[in-house]
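Next come the structures, one after another.
All of the numbers you see were taken from the coordinates with simple rules; none came from a lab. Quick caveat: nothing in here was measured; it's all calculated off a predicted structure. Cβ atoms are built from the backbone, for glycine too; each structure is taken alone.
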Structure 1
Amino acid sequence: MSEPPPELRLWNLMRGTLAARALGVVAELHVADALADGPRAVGEVARQAGVDPDRLHRFLRALASDGVFAEVEPGVFANTQASELLLRGGWADFAHLFGGIWHQAAAGLDAAPGEAAFPRAFGSDFWSWLGERPDERAAFDRSMEQGKERRIDRLAALEWRGDETVVDVGGGNGSLLVELLSRHPGLRGIVFDLPETVRDEARLGERCTFVAGNFFESVPAGDVYLLSTILHDWDDERAAAILRTIHAAAPAGTRVLVVDAVIPPGNEPHGAKWLDLLMLVIADGRERDEPQWRALLGGAGFEPVRIADGLIEARCR
């Protein structure tokens, strides 16, 4: 495959803000759902969504040029494999966040020291903002389901004693833990998160319960602690505080499983290198490379057992 010319590289980066906003708009309008049964004229979709057909056509035409939707004949659009992701697994909610509040907050991102961009844009930290808006909190928890299958496969493939109680710290709506328990019928689970977390407790089943609380203050007792895309939300000081809270509740040898990226060295493309900037926007958090993970875990009293991209395993000293 030939290398793109340098001008195209720059152009693709500069138009990124437009792409994120366009994808967020069509996700909020449920365009992929409208096309789920096959191609439709853009005018029909626009009437159903209550928007201007010419504007919607221009959004879809731009996205189709990158393989998200396809214009199968003039003014008629269909789903592609990429747009069909918006029908499931939290991707539509992820697009809503990227093209909405995160898009707005990212405009304030800079390299100067100070607080995250989100509080400057919205007047409160991201978690407090979510806590006051149940619909947005629910959208955020659903968005965390994108990529869940890969996370579950990694976790399920680990060696399990079979009768452990797994505490999912910051577990949101519990979807990840429920799926893990379905793969290992002997496990029991506790979803631990803020009380405003939107969840269907009946969906958790008999082997899983929800416990409300703040992971900076305490965590429930358990045999294994799971942190799925939690620590990257925080800077090193606050991430270490979360780990110390777990350490205070856990006896020596207790296993901690961290589902997070490990940034590779060099110039190879990796999504976490961009998500690192999003963490800077939201709450001054960060993605980490292997030395940074070792320093963070070791400083909080944990011995790293395995550090691999997507799954880090440590034990309480």
Structure 2
Amino acid sequence: MSQHEKLVIVGAGPAGYTAALYSARANLAPLLFEGMQPGGQLTITTDVENYPGFPDGVMGPELMEKFKAQAERFGTKLVSADVTRVDFSKRPFQLWSEDTLYTADAVIVATGASAKWLGIPSEKAYMGKGVSACATCDGFFFRGVEVAVVGGGDTAVEEATFLTKYATKVYLVHRRGELRASKVMQERARKNPKIEFVWNAVVVEVVGDDKAVTGLRLESTKDGKRWILPVQGFFLAIGHEPNTRIFRGALEMNEVGYLKVRAPSTRTSVEGVFAAGDVADPTYRQAVTAAGSGCAAAIDAERWLGEHGVH
């Protein structure tokens, strides 16, 4: 037995909930798969100070609760499960959650992206206590202190440069002796008196007390020597990974795995399937841009369904 829906939304961050809000108000009665981490990346962000309409800031999880309540108010149906398999080769589209089959006239993919982590236990322990994977989101909280960024690409250099607005010093820790970042970015960083490079080193442990980060234990990639770098903040900038594993082979994506959309619309390579939020956005990755694209995807889906006689 399968359950049929006009519109299925996969993912419950700012993009998914906004798409649900708009499509529910358009009487499409969307079914939204929240997955096992409803709220997406914002649930691991403590203070959100750059979301419009909250002059005093708002906690990430609280903001997502408000998004969810608003989507539900207009009739969004929520499923607390992950979509584990899809078949977009024919219509209606087929989506499975374990052994349960759902069919849909249209689909919006809003599964987001996840920051890549180093894989050391201490980084998760100090998440929100000085460890962050988003300088744009959290840089403001590190005014007047010294911080470190790990990475060697454009993202790392960009984050390090951004953090110099707040921090007194930014250490850029890289496992090699030279950066992968573009020449322009490298030049900019080298000219910045607040950035200091720590070459040929890896972070083996985030150290701190009960409340906050106090430093990083580094290890030389050349001779294995270890030392402590005293910092109050630690930013990971080793890239993001779009959550698109289940869509491989079903939707067109770039070499990293971000879904390709037919800009300026949110249409994917399959007619009737749309993508919103970080899953299709390697550039901005902000809650407000994700919400905006969720709105666009809902409008695109509603119009497409209308053209195909589904109201």
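So here's what we get for this one:
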quantity	calculated
Read-out relative contact order in percent (Cα under 8 Å, 6 or more apart), computed value 13, structure in 1, 2	1
Value 39, 20, 17, calculated as semi-axes √(5λ) of the Cα gyration tensor in Å, assigned to which of 1, 2	2
Structures 1, 2, by distance in nm of label points 7 Å out along Cα→Cβ at positions 7 and 239: label with the highest value	1
If FRET efficiency 1/(1 + (r/R0)^6) of positions 223 and 263 (r between Cβ atoms, R0 = 35 Å, to 0.05) is computed and equals 0.70, the structure in 1, 2	1
Label whose coordinates, when helix-only ellipticity at 222 nm (-39500 (n - 2.57) for each DSSP H run of 4 or more, over all residues; to 500) is calculated, return -12500 (choices 1, 2)	1
Structures 1, 2, by FRET efficiency 1/(1 + (r/R0)^6) of positions 39 and 151 (r between Cβ atoms, R0 = 30 Å, to 0.05): label with the highest value	2
